[in-house]
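Listed below are the structures to be examined.
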Structure P
Amino acid sequence: MIRQAVILVGGRGTRLGVVAKDTPKPLLPIDGDRRFLDYLIENMARHGVREILLVAGHLGDQVAARYDGAELGGCRIAVVIEPEPAGTGGALVHVRDRLDPVFLMSNGDSYFDFNYLALTTVLRPDDMGALSLRWVPDARRYGAVEQRDGRIVNFREKDEGLSSGAWISGGVYLLRREVLGLIDHLPCSIEAEVFPILAKTGRLGCATFEGYFLDIGLPETLEQGRAELPQVRRRPAVLLDRDNTLNVDTGYTHRPQDLRWMPGAVEAVRAINDAGWLALVVTNQSGVGRGFYTEDQMRAFHEHMRNELAAAGAHIDAFYHCPYHADASVEAYRHDDHPSRKPNPGMLVAALKDWSVDAERSVMIGDQSSDVAAAAAAGVRGVRYEGGDLAAVVVKAMAGG
């Protein structure tokens with residue numbers, strides 16, 4: 001699982017002119033007080049990233065004032081201000097003592113919406129990194145990347161010959177900390193000086209993605225972001241029951257060692273992630289109310305699920321649970337008809353609100369009639385899962401079937 005990300009937020013934004021004169025480019029407002037950087041952090045947090053290092057330079061005090069010590073989406077944020085510009089490689093050197101063995105790195109002025117965890121599945125043991133690639137119809141602004149069989153083989157500089165389209169770097173990388181051993185001088189551009197070495201020695205993997213991509217480096221693309229990013233953030237969701245939908249129900253299942261996935265369950269979650277939809281679990285957990293296990297034990301089970309999913313490049317965006325039951329032995333959880341207990345829609349309504357979900361396109365999948373009833377009450381489509389390959393059911397449901 002990827003727990004840490006480094007976002008580079010030190011650029012001057014000279015091409016934006018007066019718009020970025022007194023504001024760091026990643027802090028430019030997009031929708032009200034929501035800044036461009038907020039979108040990046042939020043997207044990383046939902047993939048399980050729990051620590052973000054913002055490496056700032058130009059007007060770094062503004063970055064620190066807004067983000068240093070803050071928490072967004074369960075993700076802790078720290079700001080480190082470089083004393084002087086040293087390139088993207090230098091930014092990593094500046095935080096080398098704080099880096100995890102494997103971490104995400106992202107430019108702070110571009111947004112690429114894809115399943116970040118998919119990069120973990122292409123990072124080989126002897127690789128130093130893996131790059132996200134995006135096809136663009138006109139690559140003259142970016143330069144091109146040549147790839148073959150999941151490996152980067154060459155980089156091509158910006159030139160007019162790239163007007164017909166090419167694969168470009170999406171600006172999000174999965175790196176091993178050891179890559180810093182190739183930085184022997186400063187300033188250093190990791191893209192221009194380190195990645196080509198890794199490509200030539202066969203130690204740079206890649207994966208191609210089709211998600212939304214935007215670089216706000218130009219006035220017209222900044223305006224494009226202001227028009228489009230709020231809608232990109234509004235995603236459809238697959239809301240999933242847990243027991244006997246994702247995992248085999250062994251009877252009040254809560255111990256990590258008892259986790260057994262239903263057929264195609266891991267692949268189903270990965271399909272949701274790869275499609276850019278939200279994967280939200282909504283589960284009745286009366287075992288808590290009945291005293292069979294605690295909420296902390298349940299959360300530990302969910303964390304075990306997250307870890308196993310992460311190994312397959314998949315993730316759950318959030319778990320919602322209802323511990324209440326009319327027959328609960330724990331008095332605090334005794335309730336005749338709690339609004340969050342399915343078939344009541346409380347958990348679904350909360351999930352739809354918390355994540356700004358596009359309810360019209362969303363679907364609830366579960367093995368009980370109460371799941372379908374809760375979906376109807378929440379205003380989303382419900383699909384009854386009756387066993388078999390869950391991935392096939394999910395893919396069909398996302399397509400409207």
Structure Q
Amino acid sequence: MIAFLLAPVYLAINAYILLWIFRFIDACLSDTRAKSVKIICAVLYIFLCLTPLFAFLLPASDLKKTVARTGNYWMGVFLYTVIIVAALDLIRVIVKRVPALKKCIPETKRFFVSVCCFACVAAAGISVYGIWNAKNIQVTEYTVDINKDISQSDSLKIVLAADLHMGYSIGYRHVERIVRQINAQNPDIVCFAGDIFDNHYDAIDEPEKIKEVLRTIKAPLGVYACYGNHDYEEEILAGFTFSSQEKVEIGEQMRELLEESGIRTLEDETILVDDRFYLTGRRDYSSGKSGITRKSPEQLLQDLDKTKPIIVMDHQPKQLAELAEAGADLDLCGHTHDGQLFPGNIVTALMWENSCGYLKKGDMHNIVTSGAGIFGPYMRVGTKSEIVVINVL
């Protein structure tokens with residue numbers, strides 16, 4: 001529903017960008033040549049701006065995958081094109097209204113073309129950097145003291161990863177890079193905090209290869225996961241899902257992929273790991289769309305031995321106070337991507353109590369990762385792809 005409400009705004013912004021493209025062409029070419037070039041550019045531009053819709057409408061196929069990936073890249077390039085063009089246009093308006101500035105800026109065709117070329121190079125440069133940055137999986141490390149006996153060793157090393165979003169944009173190669181970084185940390189246990197998939201199992205290329213590489217994760221205490229809001233099989237348009245009376249479920253093929261990869265999923269479940277600490281996996285906050293009401297923090301943790309460390313995996317960093325009150329010592333989350341693309345990181349910082357990084361809530365430590373994968377455009381600007389190492393003392 002939100003996608004349809006925003007559609008007129010999206011189309012209006014595209015018309016604004018296309019208008020400036022036409023002005024650029026007019027400044028570069030003669031009237032005769034400009035007309036044909038504008039027609040070609042308009043057709044290509046309209047196709048690109050409609051690729052998210054085409055991908056939504058197409059049935060599952062290789063063509064759908066190609067169009068969806070094109071649309072994802074387009075949305076990233078479009079974002080920075082709009083920001084740069086709007087900023088330059090705002091400067092133009094200010095200059096026109098300030099006589100002292102107006103005298104300093106030449107109103108020539110050559111200057112206009114130069115500014116347009118700068119905008120193109122800047123948008124392309126930011127996009128290329130964003131693609132490179134998304135591929136570069138970094139390691140962030142925290143040390144937390146929970147004042148409980150871990151037993152059998154002085155510490156526990158956890159690797160947290162979230163938001164792989166395996167599908168149209170994330171495939172075998174990116175998963176391989178994630179696993180390589182995980183194994184390089186020599187973890188005791190690995191936790192995947194949701195959004196392992198990107199709504200459609202059919203969008204995944206080479207699932208058998210992905211299973212093989214996930215099975216190579218080395219963690220003596222096991223590999224565990226909880227599900228996130230994008231682990232449900234449902235239609236999505238430009239990042240937005242659609243409210244429906246029909247229940248949506250976590251796909252059976254998704255469940256099988258994780259099981260066959262040696263990853264144990266916890267859905268409002270708690271296990272005692274090696275008789276040393278509890279690990280709880282929560283159903284996602286969005287699980288109501290499958291007709292299931294997830295348990296409250298109190299219901300999940302009330303019967304546990306509070307002298308042992310209690311570690312919780314929860315995809316979205318919600319109910320932090322309630323989890324702390326219920327006795328959780330460490331809460332591991334994802335979901336936010338830290339905004340993924342600037343200025344999204346500013347927006348998420350305003351939306352979430354802890355949008356990324358570390359927060360102490362009562363006696364509980366909350367850690368939110370920016371994610372090992374991406375959602376939508378295969379780009380990160382102003383944020384990082386990461387896995388998180390947590391040394392628990």
For -8000 (helix-only ellipticity at 222 nm (-39500 (n - 2.57) for each DSSP H run of 4 or more, over all residues; to 500), calculated) the corresponding structure among P, Q: P
Structures P, Q, by distance in nm of label points 7 Å out along Cα→Cβ at positions 66 and 130: label with the highest value: P
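From which structure (P, Q) was relative contact order in percent (Cα under 8 Å, 6 or more apart) calculated, if the value obtained is 14?
Structure P accounts for this read-out.
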Among P, Q, structure where distance in nm of label points 7 Å out along Cα→Cβ at positions 74 and 98 as derived comes to 3.7: Q
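For structures P, Q, calculate distance in nm of label points 7 Å out along Cα→Cβ at positions 26 and 362 and state which one comes out highest.
Once distance in nm of label points 7 Å out along Cα→Cβ at positions 26 and 362 is tallied for P, Q, the winner is Q.
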Distance in nm of label points 7 Å out along Cα→Cβ at positions 50 and 322 from the coordinates reads 2.9; which among P, Q: P
Structure (P, Q) behind the derived value 0.05 of FRET efficiency 1/(1 + (r/R0)^6) of positions 58 and 370 (r between Cβ atoms, R0 = 35 Å, to 0.05): P
Comparison of P, Q - label where FRET efficiency 1/(1 + (r/R0)^6) of positions 314 and 338 (r between Cβ atoms, R0 = 35 Å, to 0.05) is highest: Q
With distance in nm of label points 7 Å out along Cα→Cβ at positions 178 and 202 derived as 2.3, matching label from P, Q: Q
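Every number here is computed from the coordinates shown, using simple stated rules; none is lab data. From a predicted model like this one, the values you see are computed outputs, not experimental measurements. Cβ atoms are built from the backbone, for glycine too; each structure is taken alone.
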